[in-house]
1. Can you tell which of I, II yields 0.65 when FRET efficiency 1/(1 + (r/R0)^6) of positions 6 and 30 (r between Cβ atoms, R0 = 41 Å, to 0.05) is derived from it?
2. When Kirkwood radius over Cα pairs in Å is computed for each of I, II, which one produces 14.3?
3. Of the structures I, II, report the one carrying the highest value of distance in nm of label points 7 Å out along Cα→Cβ at positions 22 and 54.
4. Quick check for you: by mean count of other Cβ atoms within 10 Å over residues 14-21, which of I, II is greatest?
5. With distance in nm of label points 7 Å out along Cα→Cβ at positions 94 and 110 computed per structure, which member of I, II shows the largest figure?
6. 15.5 is what came out when mean count of other Cβ atoms within 10 Å over residues 86-93 was calculated for one structure; which of I, II is it?
7. Using the calculated result -10000 for helix-only ellipticity at 222 nm (-39500 (n - 2.57) for each DSSP H run of 4 or more, over all residues; to 500), pick out the matching structure from I, II.
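Every number in this text was worked out from the coordinates using simple rules, so none of it is lab data. A quick note: this is a predicted structure, and the numbers were derived from the prediction, not measured. Cβ atoms are built from the backbone, for glycine too; each structure is taken alone.
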Structure I
Amino acid sequence: MTAEEKIKIIVKALDSKRAENIRVLKVTNLTILGDYFVIANGTSTTHTRTLADEAEFQLSQQGIEPHHREGANGADWYILDYLDVIVHVFYQETREFYRLEQLWADAEEVDISQFIVNEGEEN
């Protein structure tokens with residue numbers, strides 16, 4: 001499965017559980033950590049865990065398991081490492097504190113609008 005296909009599944013999973021401010025950054029030329037970062041946040045630690053669990057579940061349904069996962073119940077930052085795609089799901093205040101988008105300001109932002117469902121629309 002390509003990184004782009006993973007991103008589509010991840011973004012749709014996060015959006016289906018009402019993740020806030022989903023962004024995808026292409027970091028291929030900036031780091032060896034991965035090719036893309038998916039960043040989103042939840043409104044509580046429970047919501048944040050639900051978002052990470054849903055993204056992981058949807059990819060596992062396609063036979064894709066994370067290489068590594070960080071974060072435990074009650075955590076305010078979950079990381080799902082799929083080698084080429086790294087998913088960061090934050091509690092809102094933690095995201096504001098770490099400001100990954102500013103740390104990776106040279107990254108190219110990927111347009112994910114076609115994967116996001118607007119209020120009142122269905123998939």
Structure II
Amino acid sequence: MKRMALCIGIFLSIISVSLISLYVLHKNNTKIITMLDNVIESYQNGSDDVGDKVDKLEKYWEDYYIHISFVTRSNTLDDISYSVDKLRPMYEQGSDEFVPECESIKYRVKRVYDSQFPHFYSVF
């Protein structure tokens with residue numbers, strides 16, 4: 001009976017850690033996607049604060065990378081980091097690829113969350 005209680009305890013702790021990491025990932029993804037939406041909106045409206053918003057995005061991405069690197073593969077995060085680093089030069093040059101690059105980052109961030117979400121087919 002003690003073994004059964006121990007197994008249940010281990011199982012519940014694994015589920016708890018998984019749910020907490022999924023919650024943290026969702027919360028951080030929501031924030032970074034909101035920041036990207038704000039950058040895109042400001043850029044399309046010709047606002048002067050796009051550079052500041054890109055700076056905030058870069059700083060937030062550094063924190064995001066540290067927290068999420070415990071949960072997901074680093075090569076995916078490295079690709080996103082490369083794209084985030086390209087935003088500043090693209091904005092300063094007035095590149096037509098600025099908005100598509102932001103959309104690409106949003107897509108990859110969503111894919112990170114989707115890859116960590118426990119779908120029925122990935123669990124069994």
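1. On the way: I: 1.00; II: 0.65.
Source structure: II.
2. Only one of I, II returns 14.3 for Kirkwood radius over Cα pairs in Å, namely I.
3. When distance in nm of label points 7 Å out along Cα→Cβ at positions 22 and 54 is computed for each of I, II, structure II gives the biggest number.
4. Numbers: I: 17.4; II: 11.4.
Top value of mean count of other Cβ atoms within 10 Å over residues 14-21, among I, II, belongs to structure I.
5. Going through I, II one by one, distance in nm of label points 7 Å out along Cα→Cβ at positions 94 and 110 is largest in II.
6. Label of the originating structure: II.
7. I
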